[in-house]
Structure I
Amino acid sequence: MTNSTATRGQRFFASWYPSLMGKSEEAGQGEMRREQLAQAKGKTLEIGAGNGFSVPYYTDKVKELTLIEPNAVFREQLIPTLATAVPKNVAVVDGDVHALAYPDASFDTVTASLVFCSVTDPQRALAEIHRVLKPGGRFLFHEHVRGHGLRGVAQDLITPLQRRLADGCHANRDFEALLFESDLELDELVRTRMPAGAPTIVPLVVGAARRVA
């Protein structure tokens, strides 16, 4: 697999993200993933799998795992993680959350972790997740969000620079509001903080929503 199709921005982001985010993983974010992804089951799709931080936390309740990652460098980094993955039926694919190449009602679970900050059209992405989930299927999310007060103002100011440095990441994206506006029905939502996270991405929401029909 080659990273020649990655853009300069994608290559730059992939060069530093695993190391920086690894500090948060070791400080407790990995345990957040473990607790949440224990809920994943059946045929599962992860949107924007990155370098594979979530992969070790899927359990044997997942019978088939598809990891979508549009960054070719991250797809290469994902490969070594598959050897220790509990689900044995795992596929790593290129893909676009705005136009998922799967029929309606294909998946029991869809997961996303620190992805919606960089999605171009988050409303359309949430609509696609709703479409590919089976009725009753769950969307497990773990996203950094816009803060309140001075932190939110600071995120507004830093977002143009952060988008350039972090492959489109919006520090000030209000994922929570977007989720409430979508067709997904919220099951649970916990507002927390990213362990050892940079000040612009500390606020987190972790939770689950479902496709009702």
Structure II
Amino acid sequence: MKKLLLSIVFVAASMGAFAQIPKFGIKGGVNFANVSASSGSVSASFDNLTTFSVGAFADLKAGAISIQPGLFYTGKGFQFDNQIANETDKIKLFYLQVPVNFVYHAPIVVGNIYVGAGPFVAYGISGKSKATSGGTSIEEDITFGDGEDDIKRTEFGLQGIAGLQLKGGFLVGISYDLGLSNIANNIDGEGSVKNKVFGVSVGFTF
């Protein structure tokens, strides 16, 4: 019981230290999404899919270090251009994503340069596949769940961020999401499909 109480006190004190100067921000931008797909010794490559991300975050700062939890609506997926068949297939997946980044801020004259990383968990909410050939398009909804043709609902991964934050609050940054969990249900034990997303964003803190 004493150890539990001490742990609670330590966590509360730590959160209190970071919460002395809380800031909040909004951020949105362009995602260039893709996947890494493999089965045994065979791997596949695809083209980047352009989508978007938008959301909000908190910045709990202590000195040059801050913790940034956030909530984002973010697009993932991939695109496959079949030049032989003159066909383009697009898979768009949209998630609610919660990253928790640990960020280092280096002060400069106009503000600060920041770099950070941390884990994220994402919850799939909608998806769509679109096949275009000869001017004709066919769209189908993608479902999340445990079925053989479904995409797994929950995804885990790591996120890295970097950028420039001006003294007035405006910021511009880049990010990279590396999915660590297999999102496909119909892949054998040796195979996996994992999301990866490079993003460019602008935002504002207040």
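Values for this structure:
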read-out: Parent structure of the calculated result -9500, given that helix-only ellipticity at 222 nm (-39500 (n - 2.57) for each DSSP H run of 4 or more, over all residues; to 500) is the read-out and I, II the choices; value: I
read-out: Comparison of I, II - label where distance in nm of label points 7 Å out along Cα→Cβ at positions 125 and 141 is highest; value: II
read-out: Which of I, II leads on Cα Rg over 2.2 N^0.38 Å, largest value; value: II
read-out: Computed 1.3 for distance in nm of label points 7 Å out along Cα→Cβ at positions 101 and 197 - originating structure among I, II; value: II
read-out: Among I, II, which structure scores highest (criterion: mean count of other Cβ atoms within 10 Å over residues 61-68); value: I
read-out: Origin of the derived value 0.97 (Rg/Rh (Cα atoms, Kirkwood Rh), for residues 29-76 alone; candidates I, II); value: I
read-out: Answer label among I, II for the case where distance in nm of label points 7 Å out along Cα→Cβ at positions 53 and 69, calculated from the coordinates, equals 1.3; value: I
read-out: Comparison of I, II - label where distance in nm of label points 7 Å out along Cα→Cβ at positions 37 and 165 is highest; value: II
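The numbers here are math on the coordinates, done by the rules we state, and not lab data. As the structure is a prediction and not an experimental result, all values here were calculated from the model. Cβ atoms are built from the backbone, for glycine too; each structure is taken alone.
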